[in-house]
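Presented below are the structures under discussion, each in the form of structure tokens.
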Structure I
Amino acid sequence: MNGIRRGTLSDIPRIRAIYDHILAQEERGEASIGWARGVYPTERTALAALEAGTLFVLEEEGTVAAAAKIDQEQVPEYASAPWRYPHVPPSQVMVLHTLVVDPAFAGRGCGTRFVAFYEEHARERGCPYLRMDTNARNTAARRLYARLGYWEAGIVPCVFNGIPGVQLVCLEKVLEGGASALAKPGKKE
């Protein structure tokens with residue numbers, strides 16, 4: 001079966017393998033994501049999302065090809081970001097965390113499909129304001145998100161998920177019809 005669904009305990013070893021593949025690419029200098037083996041992401045990252053009921057996976061060719069956490073949790077670093085819509089009630093914001101695509105499935109549109117699912121998931125839950133982040137070093141993700149209509153609100157220097165020296169790129173998007181009188185823009189594009 002192909003498609004996106006909620007993650008299960010049986011998906012955790014496959015997600016851990018995806019993390020390992022990406023970390024190995026970074027260690028060989030084939031990718032620049034900004035992660036650190038044994039620090040972030042780890043199996044515990046996926047398990048915590050599973051336990052919270054916020055883990056989603058994309059199946060392709062009978063296996064998990066991508067995974068992410070989708071919820072309304074805005075990490076503390078977001079408080080320092082110069083959001084375009086800073087006064088949006090948290091109940092109207094949906095956040096995408098730790099989107100990973102197995103390198104074996106790179107270039108097949110898995111990331112694009114996952115982001116489309118995230119947007120529909122948010123729309124169905126009445127959350128027209130979308131936020132996510134990536135490391136400034138992750139230029140591939142930054143290009144993907146820009147192509148999908150996300151703008152970079154700003155870069156927050158921080159220790160992120162235990163990794164020092166991160167330049168956290170905070171991204172946002174408003175779904176069509178989402179901007180309301182409650183959400184006065186904080187800055188222009």
Structure II
Amino acid sequence: MVNAVLNHCKGELSGIGGEARPGIVHRIDKDTSGLLIIAKNDKAHLAVSEQIKNHEVKKTYRALVRGIIKENTGTIDMPIARSKNDRTKMSVDKNGKNAVTHFTVLERFRDYTYIEVTIETGRTHQIRVHMSKIGFPIVGDSVYSNGKNPFGVEGQMLHSYKLEFVHPITKKKMELTAEIPDYFKNVLKTLEPSKI
């Protein structure tokens with residue numbers, strides 16, 4: 001999908017990301033669906049990047065995790081660094097960078113929990129690392145959930161659902177949402193309600 005947008009806007013996007021990532025202001029993990037901010041010019045790109053740097057862009061995700069979370073809300077405040085054992089992975093590390101993740105339970109199922117997640121910081125793989133660390137890995141995450149993928153989904157069931165920021169030109173508050181994809185909805189429909 002990102003490639004389709006980039007091809008459609010060829011030559012009309014910010015050049016700050018270079019040829020490989022023209023206009024892309026921030027990243028989401030590979031195999032995570034949903035919203036990205038893409039800037040049409042360098043001025044807009046720099047302005048939104050500054051908002052991200054100052055933690056002024058609110059990023060909200062939806063995720064399905066293994067296990068039943070008993071608390072209705074929670075905050076995970078654990079620093080994250082590159083794993084010393086596997087350089088392709090991240091891990092919780094007391095010497096890592098500050099990382100804060102908040103979650104709210106949307107629905108509990110038998111053996112699974114559907115959650116909404118907001119992040120104060122944007123560390124690589126942050127939500128996936130934090131949820132795995134507290135014992136609730138994201139369904140389909142081949143890196144942080146021991147390869148368990150009972151629904152055969154491609155990629156993790158993590159979706160960039162909402163972005164809130166100030167438009168760099170008009171200065172209006174923007175609130176953009178993207179519905180979860182059909183495969184995600186279909187998995188939710190197959191789950192049995194929790195008795196907890």
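Throughout, read-outs are computed from the coordinates displayed, never taken from laboratory work. Here the structure is a predicted model, which is why all the values come from computation and not from measurement. Cβ atoms are built from the backbone, for glycine too; each structure is taken alone.
Comparing FRET efficiency 1/(1 + (r/R0)^6) of positions 74 and 170 (r between Cβ atoms, R0 = 35 Å, to 0.05) across structures I, II, the highest value is found for I.
For the read-out helix-only ellipticity at 222 nm (-39500 (n - 2.57) for each DSSP H run of 4 or more, over all residues; to 500), a value of -8500 was computed from one structure; give its label from I, II. So the calculation was done on I.
Taking 51, 40, 30 as the value of Cα extents along the principal axes in Å derived from one of the structures shown (I, II), identify that structure. This figure was derived from II.
Out of I, II, which structure matches 1.6 when distance in nm of label points 7 Å out along Cα→Cβ at positions 130 and 162 is calculated?
II
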